[in-house]
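Please go over the structures that come below.
Read-outs throughout are calculated quantities, based only on the coordinates presented, and are distinct from any laboratory measurement. Since we're looking at a predicted model, the values are computed, not measured. Cβ atoms are built from the backbone, for glycine too; each structure is taken alone.
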Structure 1
Amino acid sequence: MNMFSYDFIFGEHHASPCGMLVLCSLFLFSKKKEIKEEAVRTGSRGKHLYITSGVVLIAAAVFMPAELDFLILKLAFVLTGAFALVYDRAAKIPLVILMIYTAATTFPIIIANYAETGYAKTAVVPVKAIAWIMGLPLGVNDQLLNMLTLTGDSITVMVTAACAGPTTMGVFLGLFALMHLDMPLPLKRAVCIFAFGVAGTWLQSLIRILIILGMGYNFGEEALWTAHFWTIYILFPVWYLVFAFVYFKQVGRKSLAKPT
C-alpha cells in the first residue's frame, strides 16, 4: 500500500503521525536561522556528544522493525543522525524535535503492547457510568459493550486501548512540547496547563466513544462505524483549538507580567 495514499493515511488512521511530521518539519524550518548559526560557530565543546548521538540514531534505525509504520521514523533517525555527524552542535534543535516526534508517534504503540487492558479500562469504566445516566441500554462485560438499538438490533463492540485515545494523547504530548519549546511558560503554570490538556484530551476520547454509541443506538451499526471513522478527525482538532486558546492566554499573561 502507498504510504501517501488516502487509505493508508485516513483508512488506517495514520493521519496523526503524518500530521506530527508536518508540524515538526515546519517547526524546524522556523528555526533554520538558529541552526545555521550553530553550524558555522567554531569550537569543539560538546562535539563528541553529538557525534555519538548521530551514530546511535543511525544504529537504532537499522534495528527498527521493517514495517511501513516505522519507515518515516527510520528515515528521520537516519537523516538526523547524519546531520549530527556532519554538523555536531547544530543538531541540537533537530535532536530535540526528533525526540518529540518519536515520543508522540510511539506512545500509542507502547500503550498497545504494554498497557492495552489498563488503558482501555480508563475509558470503559466512565463510559459505562455516563451511558447509564444518559439512558443508553448498555451491557458491559469487561471490554465488551453490548446494546439493543431503537430498531431492536443487537450491537456488540470491544473497547480496546486504541478507542481510549492513545493516538490523540500522543499527538497532544507532541504539540504541547512544541508549543512549550517555542513559547515556554513558568514551570508551575506549565504543569497546570499540561494537566488541563491531558484531562481534556482524555475527556474528548470519552465523548467520542459516547457519540459513537449514541449513533449506533439511534441509527444502527452502519452509523456507528461511520461515526467511529470520522469523529477522531473532528473532536480532537476542535478540542486542541480550545487548548491552544488557553495556552496563548497564559503566554499573554506571562508577557504582561514582565517588567517594562
Structure 2
Amino acid sequence: MNFEYFTDACVACGQPVTIAVDYPRLLCGRCLLLAAEHDPAAAAQRARVEEQLRLVAELGMPPDGRTGRAAWPLRDLGREWDGYVFELFGLQVASLPTPRDYPHFRLTFEGVAEMQLVLYLRRVRYRDLPAVVEARWHPARGETVLTRGVERLRRKGDLALVERGYEMLQVHRGDRFRQLFDERGRKRGTANYTQEELRERLPLACATVARRTGRAPTQSEVAAELGVSTPTLKKYLADYRVDWHAVKQGRRA
C-alpha cells in the first residue's frame, strides 16, 4: 500500500527531516547531532535522535518521510495500569487509505485531523524496567510482537509486569484506540491535568507548536495543542507555579 506522506527540509542543510524530537529548530538527525556538541537542548535529545534514526532504517520507513511519536501514561485506566506508558512511533501521512489493515492512529482536535500516523512501532513500558513489549509493523513482513530486554531483568516477577503490556498492544491497534482515549490522548471523561501531567505535556506542546510555526509559541496556540482553553492554561500556570517564559524557550519550568 502506498502512503502519501509529508516531507520537511532541514533548515541547516536542506536534507529531509525524518525524526520527531523536542527541539525548536527543524533539523535533520545529522545536524541535530552536530548541534548537540554545543547546544544543551540538542544534547538532551541525542539518545532519542540516535534511536529514531536507527528505527527508521530497521522498520523500513521512507528515508525522507516525517515521523511522529506520542506517549501516554495509562494510570487513568485504573490502579492496575499505574506505571505503564504506551508509546507510538510512525509515519505522518496526509490520509489513512482503506482498507486500514495496518496499525494506525489519528490525533484530532475539534473534529479536524492534526496528525495521522501509520504506526511502525507500538511499545508499552513499565516504570524504569529495562525490558519492553513492542509490536513492529513492516510494509512487506507485516507485524511482529515480542519482548525486548528480558536478559536485563533481575527481579522475580518483573517479566510478568512487563508482559502485561501485551494486553494493551492487542486491544489498541487502530481506530479502536480512540474508543479509550479522546482527541488529545487523555482518557475519556477526564478534564483536568495534574501538576505532573502538565509539566510533562507542556514542553512537548510548546516544541510542537514551535516546529509547526517556526517561532516561539503563544499561550493560545499551546492551549489548543493541549486541548484546553487559554484561560484554563493560564490558571494551570498560576496554580502550578510554572514559568511560562522558561518553558516556551525550551528551558525547565
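With helix-only ellipticity at 222 nm (-39500 (n - 2.57) for each DSSP H run of 4 or more, over all residues; to 500) derived from the coordinates and found to be -24500, which of 1, 2 does the value describe?
The read-out comes from structure 1.
Going by distance in nm of label points 7 Å out along Cα→Cβ at positions 115 and 131, which of structures 1, 2 comes out largest? Please list the in-between numbers first.
Values: 1: 2.3; 2: 3.0.
Top value of distance in nm of label points 7 Å out along Cα→Cβ at positions 115 and 131 goes to structure 2.
Using the calculated result 21.7, 75 for Rg and Dmax of the Cα atoms in Å, pick out the matching structure from 1, 2. Write out the running numbers ahead of the final one.
On the way: 1: 21.7, 75; 2: 18.3, 51.
Computed on structure 1.
On to the next question. Taking distance in nm of label points 7 Å out along Cα→Cβ at positions 155 and 211 as the criterion, which structure among 1, 2 has the greatest value? All intermediate terms of the calculation are to be shown ahead of the outcome.
Working: 1: 1.4; 2: 3.4.
Going through 1, 2 one by one, distance in nm of label points 7 Å out along Cα→Cβ at positions 155 and 211 peaks for structure 2.
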